[in-house]
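Throughout, read-outs are computed from the coordinates displayed, never taken from laboratory work. Since we're looking at a predicted model, the values are computed, not measured. Cβ atoms are built from the backbone, for glycine too; each structure is taken alone.
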Structure I
Amino acid sequence: MFDDLMFPGVLGDHWQMMQWERIGLTGVLSRVRPKGALEVGVYHGGSLSLTHQYAGQIIAIDIDPEVRGRFPVPDNVDLRIGPSQTLIPEALADFQARGIPLNFVLIDADHSTSGVKRDLELVLAYQPAEPLVILMHDSGNPDTRQGILAVDWSANPHLHFVDCDFIPGQIIEHAVTETSGEIWGGLGLAYLDPTPRTGAAEIRQSARTSIRCLHHCGPDLTILR
């Protein structure tokens, strides 16, 4: 099986990431090899079952108490149930108190504009001791994207750049309507470094034109086939 070859030990049945997103996540994790990782949004543990293979210590957050019974929690994962506005600051404080640098964050929980903005700005309160990569799933979705772009990224002097389209999103075929297609997926990426930036924060939308075309394509998806 291809998935067994590419993603051994991963819980893939309910993992709502496309193959290219999974490969992108694998690539980032294999390069960063995070000593500390934070996942906001767990669902069925798909991405978590990949992250735990590369990370030292992980704090995983979800608001749904049923998450605990959906999959075996790896030994290096501290799964916490509750609202992100409370648990994200607590997680950041815990990493700092234990002397574990936070090198990786995945934001994949509340996909509303306000929810995405809130979760990201809570993470940006962190001052990195080592390089930190933040990935944001579903960055192609209009509400999620608006939340990413609404963040005051410049408030953290260690934020060097953001790319909303590290991996672009796509139209979900079963969600096509008479007027448009529903865009999901995609991974945005933010990079923070212990060395403060010297100029303005760089906010990229490297696939902005493609995303706009997808959003306005209407029911005719011939161009995508």
Structure II
Amino acid sequence: MAGRILVAEDDPKQANLVRLYLEREGHSVRVVGDGRAALDEYRSRRPDLVILDVMMPVVDGLDVCRIMRAESDVPLLLLTARTTEEDILLGLDIGADDYVTKPYSPRELVARVRALLRRAGVVNAGIQAILRVGDLEIDPGRFEVRVAGRPVTLTAKEFGILEVLAGEPGRAFTRAQIIERAFGFDRDVLERTVDAHVMNLRRKTEEDPTEPRFVQTVFGRGYRLAVPAVTS
């Protein structure tokens, strides 16, 4: 069973893109555009998880978070353009379970939703297989990457690229396709930026970044992930 998710976001384009990605995972999604509507929808339908934009009209996301947390232990994920440590800690202190800062990758958001639903005990919350390509292990469900058993720290954008490629191993993605799928909310990403992130990915995951075994260049097209062995 997938999750029932409430999205409170006053930007229609962002709200629709969040809905699209979550529905692709099999979740049932309701979208509202302000804090008061979020509270009304939450109280009438009791979703499995709530995604709250911090800057919303009528009632802001932080106040909605406080109220919902006082009423239940529903998983709460905040979307925020506020990136200071104080702002993030405030959100967590008032009861949020996680936060994502804008601009963000929709695939990162989906991975965080998946993790929160799994922690909350929602059955089959989009659990995905671990993908292995030689010594490289990609765990989309836990947002983790390992090489020869060693954890590798990736940025959100690096992980986003890797997860896009891992979604269809062996398929060559153009840079434009990678930008659309991995950085849907970040309008400042250029095609040459993808190349820079891939270069950093290779430095972190390859023994010899000049002869990559994992993230491969497809000349005249873009990039692909080598076809992996798949295990549960």
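Looking at distance in nm of label points 7 Å out along Cα→Cβ at positions 37 and 117, point out which structure of I, II has the largest value. Could you put the intermediate results ahead of the total?
Values: I: 3.0; II: 2.3.
Largest one: structure I.
Tell me which of I, II gives -8500 when you compute helix-only ellipticity at 222 nm (-39500 (n - 2.57) for each DSSP H run of 4 or more, over all residues; to 500).
Values: I: -8500; II: -12500.
Computing helix-only ellipticity at 222 nm (-39500 (n - 2.57) for each DSSP H run of 4 or more, over all residues; to 500) on every structure in I, II gives -8500 only for I.
So Rg/Rh (Cα atoms, Kirkwood Rh), computed for just one structure, reads 0.96; which one of I, II is that? Don't skip to the answer; put the middle values down first.
Values: I: 0.96; II: 0.99.
Derived from I, not from the others.
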